[in-house]
Structure 1
Amino acid sequence: MAKVTKTHSADDEEDLRHSAEVPHELTEQRLDVVCAKLFSDWSRARLQTWIGEGRVSVNGIAVDKPRTLVLAGDQLELEALPEADLTVHPEKIALDVVYHDKAIAVINKPAGLTVHPGAGISSGTLQNALLHRFPQTNTVPRAGLVHRLDKDTSGLLVVALTLTAQARLSAAISEHAFRREYDAVVHGDMVSGGSVDAPIGRHPRDRIRMAVVERGGREALSHYRVQERFSSHTHLRVKLETGRTHQIRVHMSHIRHPIVGDSMYGGDVIRGRGMDESLRKTLKEFPRQALHARELELDHPISGKTMGWVAEPPKDIQDLIKTLRKHTALDTAAARGR
C-alpha cells in the first residue's frame, strides 16, 4: 500500500494536508474508493464530501467528482479539516448569535477567534464555543461548521445544528449558492469597481500561503465595487462567487491593492508619499487585515426560504475608515489652499 504523509501548516487557519501515491493494485479505480483505502482515518462518506468540496487534488489539479478514475502513480493530496482527528471539548466562550432556530445558527465572529482547532491549537476556538452554546452539535461533524473565516477576519458565518442541515448547507456551498459580501479597506485610490477572475492554489514556494496559480489552481471569482475613496486608500464591498482559502486577500494583492494590515499578502507595507505621520502610525499599528464579512444570504436548508443578515464592521474598521476620511478631508483642504 502507498505511503501516506501528513503536513501540519504553520498557519493555524490552514488545513492538515495528506498526500499519497496511487499503488498499482488500485489503478483504474474510482477516486473515492482509492481515497477510502489510502486515507483510512475518515469514512468514505466524509471523503466523498471533501472531494465534492474540491479538497482532493490529483497530480496538483483539484478534482470534485468522486467517480473520477485514477491511475497507478497518480499523486493524491487531501486537505482534511484538522478537527477530524482531534477531540474538541465544549468551552464557555461568548458568542454573538444574530439568529438561530432548530436547524441553523448565524454567528457574528469577532476578529482574533480561530474557527476550529488545528496544529498547535486545541481550545479557545469557535468550535469549542459552539459545542457549549449548542450542545446538540456534538453529533454533527465539526460542530456544524460548513464554511470558515480566517482568524483575523470578522463577520457572519452560518452553522448547521443538525446533520440534515449540514448536508444541505455543504451542498449549497459546493454549488456557490450562498451570497456573501465583505467590507475591505485596501491600499491605493481605486477609481472604479471590477472583478478578479483568477484561480487560487497553494503558493509554489511558501506552502502556508495561497496564490494565483494558473496550473492546478481552483476557480476563484471576486467582484468588487467602490464604497468610499480616500487619498491613498479605498473602502470596497467585495462579493464572492466562490469561496477559496484567503480568496479576497489573494485577489486584492494580485491586483496590487492589498488589504490594510494583511501582513501575509503585503498589506502591512505603508504606501503613499507625503503621508501624515499620524496616519502612517495608524496604518502601521492596525492589528489585522481590514476585512469583515458583512452580508450573508442563503436558502434555509429545511424551509427553503431565502434569508439574509447584515453585520456592520466592528469598531476597529469603523475607526480606520473615520481616520482615513479625516485625513482625506485635510489633504483636500490643503490642496485647495495652494
Structure 2
Amino acid sequence: MLLLGRTETESLLDLDALREALRGAMQDVSARRVSMPPRIAATVPSHGLLAAMPAYSPSGGLATKLVSVYPGNAGTPLPSHQAVVVVFDPDTGEPLALLDGTSITTLRTAAGSALSAELLARSDAETLAILGTGVQARAHAEAMVRVRPIQRIRVAGRNRERAASLAAVLQASLGIESRAVDSYAEACAAADLVCAATHALDPVVHREYLRQGAHVTSVGFNTDGREVDSASVADALVVVESVDAVLAPPPAGCNDLRVPMDEGLIGPEHVHTEIGELLLGTKPGRTSPDQITLYKSVGIAAQDVAAANLVLTAARGRDLGITVDLSA
C-alpha cells in the first residue's frame, strides 16, 4: 500500500487537471454509472462528526473517504475538515493507497465550484466575492481566476482581521486587486461571482445582496444552519452535484435547500438539475444574462474518487510516497 502525506498529495493536485477529472466524474454521476450510497456519519455531541463516503466510478475507480467535520476548529491551527482517502483495486478489492484527504477535500471542492462557474457564470464576470476566510475561501479564489477574467476580489468574514489577511495573501499570490470589506452584503453588492465557504448558522447570502446575473457557489457544510437564504434559492436556477445527495436526510443533504422546501417556497422540482446534465447537454444552464444561478455543493464521494485517482497516477509516475506491506 502506498502512503502519501498532505504535502505530497497537494503537490500532485493541479486545479486545472482536477477540474477536468471532475468533468468526467460528474457526467458519470448523471449518467447513473456511479455506485455511491448516501453519506453516513457518527456524531460526537458538541464537537463534530466522522463521515464515511465510499464510491465506485468507471473513470475514477474505487475508494472511500473518512472525514471529520469539526466546525469549532475554525480559527485554530487545525482545519474544520480532516480526512483520509483509501483507494482499492476495483478488480480484486486490494487496498492500494492511503492518501491525505484534507487537501483532496479542499481542492476538489474548489475545482467543482470552478467547473460550475465555467458552465454557469457570465463570461464577463470580473468581480469575485469570497465569503469566509478559511482554507476553502482561499482555494476558491485560486480556482475561480482560472475560469473567469477576475479583476477584483472582495473578502468578507466574521473576523475583519482575518478577512484582511486573506485579501493580502490573494493580492500577493494572484496579482489581482483584493481587499477586505465590512460585511457580506458589501462583498456581494458588485459581485458577478459569489463564493460562500463558511460554517454560518444564519445565511450569509441574501437575495437583496445579489445583483442580477450573479452566479453563487455555496459549499459550507452547515449542519445547524445554512449559507443561502430561501429567497435566493427560490429566485435562482439551482444546480447540484447529485439530486439524490442534496435531498437525502442528514448527515447528507443540506439545509439551504431543505428549509425553503419546508417553508413551501419551492418543491423538489426546483432542484432537478445536475452539473453532469449540463455537461451531457440533457439540461439547459443559464438562459439569460440577468438570471441568478446557484451551485449548491454538498461534496460527493465520486469527486474524491476522481481526485484520488489523479493523485495515485501522478505519484506512481514520479515514484513518490512510502510503500508498506499490510499483509506482513
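Since every read-out is calculated from the coordinates, none of them should be taken as a lab result. Everything numeric in this text was worked out from a predicted model, so none of it was measured. Cβ atoms are built from the backbone, for glycine too; each structure is taken alone.
With distance in nm of label points 7 Å out along Cα→Cβ at positions 143 and 159 derived from the coordinates and found to be 0.6, which of 1, 2 does the value describe? That value comes from structure 1. -10500 is what came out when helix-only ellipticity at 222 nm (-39500 (n - 2.57) for each DSSP H run of 4 or more, over all residues; to 500) was calculated for one structure; which of 1, 2 is it? It was calculated from structure 2. For which of 1, 2 does relative contact order in percent (Cα under 8 Å, 6 or more apart), calculated from the coordinates, equal 22? Structure 2 accounts for this read-out. Calculated for structures 1, 2, Rg/Rh (Cα atoms, Kirkwood Rh), for residues 79-134 alone is largest in 2. Out of 1, 2, choose the structure whose coordinates give Kirkwood radius over Cα pairs in Å equal to 21.3 when calculated. Derived from the structure labelled 1. Calculated for structures 1, 2, Kirkwood radius over Cα pairs in Å, for residues 63-230 alone is largest in 1. Matching task: 1.8 is the computed value of distance in nm of label points 7 Å out along Cα→Cβ at positions 127 and 215. Pick the structure from 1, 2. Working through the options, I get structure 2. State the single structure among 1, 2 that was used to calculate distance in nm of label points 7 Å out along Cα→Cβ at positions 199 and 263, giving 3.2. Of the structures listed, the value fits 1.
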